[in-house]
Structure P
């Protein structure tokens with residue numbers, strides 16, 4: 001499963017190439033343009049949430065959060081992790097995907113995998129251009145973060 005966030009209207013060719021093998025794509029907000037979602041939908045099934053910069057008629061149908069169950073794994077998607085209002089473990093969620101900070105991060109807290117794929121759009125400060133991949137096997141989930149364009153592995157768990 002491909003993870004992307006904070007494209008802010010720019011879907012890089014390297015990001016599209018990385019996502020080609022994905023069965024599903026999660027976009028964790030600040031998409032920037034509905035055309036980005038159309039391009040992603042041409043690759044695979046897309047789950048997307050609205051970020052704080054996603055405004056206008058194209059963004060109105062997007063939810064602020066999304067809860068998915070893929071196989072035996074519960075996934076919760078939110079743009080800004082600071083706005084989470086649930087206890088993921090209590091709801092049977094094994095993975096929380098967020099964006100907003102532009103900083104790729106991957107950590108386990110109380111058995112829940114929290115990950116932010118970073119920003120795949122315009123470079124911000126000295127932060128890397130990055131995406132993520134979520135691997136599901138049975139009821140377990142693992143992930144890796146990858147820096148573009150050279151696909152250098154940033155972290156894996």
Structure Q
């Protein structure tokens with residue numbers, strides 16, 4: 001083989017390998033950036049969803065202490081938020097959201113109470129379970145843990 005052809009072939013092969021390496025590196029970089037953006041968007045969506053749920057549930061829980069009749073449109077909105085959580089969130093978050101919903105409905109069904117009544121009765125419901133003034137505490141803790149786990153090991157899609 002003529003040394004000129006060999007040199008030309010080596011130069012072409014080197015260029016091809018360099019070009020493919022650059023292409024692969026660029027593709028991997030773009031893919032990693034896309035995943036990071038998607039993860040950030042997913043976290044933002046869930047943060048907004050949890051914030052909306054906490055605000056609506058707090059208002060409904062307060063209303064349940066003072067009224068016997070529930071505002072059905074507010075409860076439906078809360079159930080819609082829980083349904084969105086079923087799509088976006090872990091099972092633990094959904095389970096805690098369901099517990100919050102049950103606490104709100106049970107509070108509506110119970111006789112009206114003032115804050116003084118709640119504290120005086122030891123914050124217990126009819127089954128002897130602690131309900132407290134903060135039915136969202138466990139929900140918030142599970143949400144925080146879900147975000148922490150998301151940062152450590154993003155779930156595969």
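Once mean count of other Cβ atoms within 10 Å over residues 43-50 is calculated for all of P, Q, which comes out largest? Let's see the in-between values first.
Details: P: 18.9; Q: 15.4.
Comparing P, Q, the top value of mean count of other Cβ atoms within 10 Å over residues 43-50 belongs to P.
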If Rg and Dmax of the Cα atoms in Å comes out at 27.6, 100 when worked out from the coordinates, which of P, Q was used? Q
Given -27500 for helix-only ellipticity at 222 nm (-39500 (n - 2.57) for each DSSP H run of 4 or more, over all residues; to 500), calculated: source structure among P, Q: Q
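With mean count of other Cβ atoms within 10 Å over residues 3-10 computed per structure, which member of P, Q shows the largest figure? Intermediate results must be reported in sequence, preceding the final value.
Working: P: 24.9; Q: 9.5.
With respect to mean count of other Cβ atoms within 10 Å over residues 3-10, the highest-scoring structure among P, Q is P.
Values in this text are rule-based calculations from the coordinates and carry no lab data. What you see is a predicted model, and the numbers here were worked out from it, not measured in a lab. Cβ atoms are built from the backbone, for glycine too; each structure is taken alone.
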